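K.L.:
Next come the structures, one after another.
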Structure P
């Protein structure tokens, strides 16, 4: 197979990003002009790009405010773009949440609120309940991020410790109609879990949140637990009249991006197999499964015949036990690298579609059958690095990090494993 493996894998990633491009994604979901005002609010790593795309395609009067991660802003003409911290909230995020709430207060039934929501919004919209402060929400987020709990569980907890999440922003907008346009980074595309659903209520309850805390053994300060046991924490239910006229549309998702990547692969003569767009679980364990499947294909031509590229999406998690640097995609990939060591027909790639994996500036990395040997040549043991949650160091040592910069969208993890002919 005469193919530049990394260029091929990068082309698949580029196709996935293009399929979630904000401007294209919004075109089929633009709402009708209202009699009154149009207010745009939004949050997430791609919120500024969504805002720019929306105002480009909106002909009437428009005003609003959105918040995105530091370094992710793009200029808008009529919508104010704020920046705040991710993955842990900060004072700028607290002010931004206040600005969004203020923007939708005092509206009438003739007004329209357009909510542009994408991944990352949970951290960018800290609004702790009355009687709590920002440090309490930081403590909550730090505990959740270290817990290894799936994003659905984390967001069911977050929405019960907030004045803006869990539909509360839409409730504040009432009686205006709210149209929510979502770029989904959630396995299964439940819009209520994206950014903890500031404008989208769901059926999860305080009891569900408390059950998730117990199931995943999440250690929280006593005062936060006491709040979650109090009925004051209850989020508005989906049958609340405040949501009666509202609309919710998922405009881009992992599934659509994987399908776009598969088309590019097949146009280049490589069969594509989409395993799932909603894989969850511990990143290293998901890596074990993917590497085992890749080896089976490489050795026995089953369940797929070579050459083939295995595609998957979703959101894995990392339970922090070590002190290293990295993110869920590089942790997944280091696990894969250990599983495919010595096999020269397997090339793997994993990256976060927003352009950032974890706390560093890379989106992910590349791996192949030589990766672990090259790490050892640098004087490090790849298994020990994985045990220390230090996957960033592993791929940095061998120059295999992938850093495209902010992409302007976010449909979660993108994984591609190419199994070619035996060299």
Structure Q
């Protein structure tokens, strides 16, 4: 169990009013808020250690480099990677997936080969593979979703063939709130000689993840969805694959020797990190990892499960409200997409905002998924470690008030 009231005290942004109502922040799938420890770490770096990393020999540069590389080790431990050489700092999940598609994809995929993803993917895990397929004359295939919101494993067995070179799937859907069977998919991909790429943006902040247990070949996630700053993310890759790959960006920091006509690259992980990196972001991400680790990812996962068990039945009981994804409490994460009959999701989100409740509305960067389930958009409430049952009650009250307003007008 976690002490959520104590945790809330560590997030200063939560203690404000929006439209004269206390803020209830339920847009955590888009980005999470930052605890004071992370804010302090950012400020401390800029106030005390601000210097470029790796090449300087003066004291500030050495301190910055030590903190930057310590953050890489913290990330390694968090996800159970074998060594820090397998941890690349990027701008976020989108950049990480693009690096894999451009570097490994261009190396491994040829005309007629297959790339397999699913209908529930975020655009960041669709468009890089579309572009790779177009560049190489490959075939992009999609795994079906069952009527009750799960990835269809039987269909996956049909889509993944000996022609498949890459399978790339979200660990947790940012719309359906379902945890996908990554281990089973990895076994299936490897049986056919393909590699497994995982979009972990909605997983790493919310539950324990061990990339070696999953046997994922690449695993991508973002700092800003796990209490860290924006502009920093991670790409994990198995050393054997990273060694074969060429960098996607070129310039300072990632080189060993530069001659007039050619250059050589530094060893892993630095050969992929061209230019001055997001030093402050990486160091603050390390602080976020410390923060989440101290609380315990198992505890965070259980807290969110308790919130879902509390709020999902209340949502399902509202007449005219449709919840998308699994209807079983135990299979639904804290990401809950829904619609109110007869109301556009943007109207719902705007009305909830007037009650101080922040949710997301739109296609959630998942247009193929919404087309697949035949809705133009949804509202989405997403919970995190600092949310409470009182927040869930405020959501329900705001939805009921919204429904009443649009049906009968203001009282």
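Each value in this text was obtained by applying a stated rule to the coordinates, not by laboratory testing. Values in this document were obtained by computation on a predicted structure and should not be read as measured data. Cβ atoms are built from the backbone, for glycine too; each structure is taken alone.
K.L.:
Comparing mean count of other Cβ atoms within 10 Å over residues 181-188 across structures P, Q, which is largest?
P.N.:
P
K.L.:
So, one more: Could you figure out which one of P, Q the value 4.1 for distance in nm of label points 7 Å out along Cα→Cβ at positions 189 and 229 was computed from?
P.N.:
Label of the originating structure: P.
K.L.:
Then there's this: State the single structure among P, Q that was used to calculate relative contact order in percent (Cα under 8 Å, 6 or more apart), giving 17.
P.N.:
Working through the options, I get structure P.
K.L.:
Taking mean count of other Cβ atoms within 10 Å over residues 277-284 for each of P, Q, which is largest?
P.N.:
Largest one: structure Q.
K.L.:
Further, regarding this structure: For distance in nm of label points 7 Å out along Cα→Cβ at positions 245 and 317, which of P, Q scores largest?
P.N.:
On the way: P: 3.9; Q: 4.8.
Of structures P, Q, the maximum of distance in nm of label points 7 Å out along Cα→Cβ at positions 245 and 317 occurs in Q.
K.L.:
Among the shown structures P, Q, from which was the value 17.6 of mean count of other Cβ atoms within 10 Å over residues 261-268 calculated?
P.N.:
P
K.L.:
Here is a follow-up. Distance in nm of label points 7 Å out along Cα→Cβ at positions 109 and 133 computed as 0.8: which structure among P, Q? Numbers along the way, then the final one.
P.N.:
Values: P: 4.4; Q: 0.8.
The correct label is Q.
K.L.:
Which structure, out of P, Q, was distance in nm of label points 7 Å out along Cα→Cβ at positions 37 and 389 derived from, given a value of 4.3?
P.N.:
P
K.L.:
Once FRET efficiency 1/(1 + (r/R0)^6) of positions 253 and 285 (r between Cβ atoms, R0 = 25 Å, to 0.05) is calculated for every structure in P, Q, which label goes with the largest value?
P.N.:
Working: P: 0.55; Q: 0.85.
Biggest value here belongs to Q.
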